[in-house]
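Listed after this line are the structures, all set down as structure tokens.
Just so it is clear, none of the values below were taken in a lab; they were calculated from the coordinates. Predicted model, so just to flag it, every value in this text is computed and none were measured. Cβ atoms are built from the backbone, for glycine too; each structure is taken alone.
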Structure I
Amino acid sequence: MSRIGKKPIELPKGVTVKIENNVVAVQGPKGKLDTPLPVGIRVEQKEGHLLALRESDNHAAVHGLARALVNNAVEGVTKGWTKELEIVGIGYRAELKGKGMVVFTLGYSHPIEYPLPSGIEVAVDPKQTRLTVSGIDRQKVGQVSAEMRALRPPDPYKNKGVRYVGEHLKKKVGKTGAK
């Protein structure tokens with residue numbers, strides 16, 4: 001049995017849920033999210049809780065996944081999701097250009113403009129070396145931060161690049177000089 005799939009999802013105050021045709025629509029103070037459910041999984045609402053139920057044991061593989069997706073939607077519309085990135089390197093920085101564009105200077109011959117998708121907000125600190133990506137959709141927040149990190153992945157030799165806050169790199173030793 002799926003341990004995660006069995007756990008009920010508690011609905012905070014101000015969150016409404018509509019279940020239609022294998023799509024769970026969650027609406028809360030921060031916005032609205034639609035989560036499609038895998039085949040063989042249904043969600044029931046009972047006494048302020050949501051329960052993920054599976055039709056047979058053939059659908060056990062996606063039971064916990066479906067419950068986690070709905071839980072992420074509920075948490076997203078109440079608290080939201082954030083990821084923090086830090087930029088390390090001399091002259092490396094990021095700045096906001098208007099509402100929907102982040103411009104990175106990462107040691108290339110040109111600045112990189114990254115357009116933000118709808119539903120995602122980015123805040124840049126005054127030093128321009130720390131970014132906070134936030135939104136209600138956990139998958140979108142993770143995808144955007146992964147794409148920003150991929151613009152200049154952390155270099156294990158020089159410890160430069162874009163990395164997640166708290167991400168530790170194992171510094172490698174370069175080639176030894178010829179005698």
Structure II
Amino acid sequence: MILRFLMWILFLFGGGALGLWLDTQWAWARALLLNPWWHLLTLAVGVVLLWGVMRVSRYTGRLLARMGREGDDVPRMETNKLVTDDIYACMRHPMHLGLMFSPLAIALILGSPSFIFILAPLEMLIIVALIKLVEEREALAKFGDDYRAYMKTTPMFSLRLDCIRKMLGEPLPKREQ
């Protein structure tokens with residue numbers, strides 16, 4: 001858990017520092033970095049995106065805490081029950097999909113062109129790889145055949161509008177019958 005926390009700190013602060021340093025090295029990035037209109041635009045988009053990341057994290061975290069634990073001896077931030085309902089019926093990793101956008105949100109808030117266009121997308125790809133290589137293996141080890149069956153019916157991520165709305169904790173519109 002500590003290693004994962006440190007990785008996120010590295011992605012966010014390290015990406016920001018490296019991005020700002022790269023911005024000073026390239027004329028195109030330096031020009032954008034010094035443009036106030038660029039900063040107003042990226043700040044507005046970044047704040048909205050960070051709000052979405054926080055909302056998804058809060059909603060899916062509470063959902064896992066409520067539905068993913070059986071018994072009182074389960075440590076905080078851990079689950080012992082496979083959750084396949086609610087947003088987890090749409091995708092296997094909704095919290096990670098939301099958190100995956102945090103480097104981009106921070107990059108936009110900083111207004112660093114190098115972070116926005118180069119580093120944040122690379123960090124997002126690394127996050128996908130880590131989910132596939134680490135998270136999926138851990139879930140298979142913990143839940144076994146139940147998770148294998150879940151993998152066959154539910155994608156890792158889904159960008160369907162109804163799934164995104166559910167991931168944000170919005171009630172879905174009622175369908176007429």
Entry that produces 18 once relative contact order in percent (Cα under 8 Å, 6 or more apart) is calculated, selected from I, II
I
For distance in nm of label points 7 Å out along Cα→Cβ at positions 11 and 27, which structure out of I, II has the highest calculated value?
II
Value 56, calculated as percent of Cα pairs over 22 Å apart, assigned to which of I, II:
I
Comparing structures I, II by distance in nm of label points 7 Å out along Cα→Cβ at positions 3 and 51, which one has the largest value?
II
Going by distance in nm of label points 7 Å out along Cα→Cβ at positions 19 and 123, which of structures I, II comes out largest?
I
With helix-only ellipticity at 222 nm (-39500 (n - 2.57) for each DSSP H run of 4 or more, over all residues; to 500) computed for every candidate in I, II, -18500 is reproduced by structure II
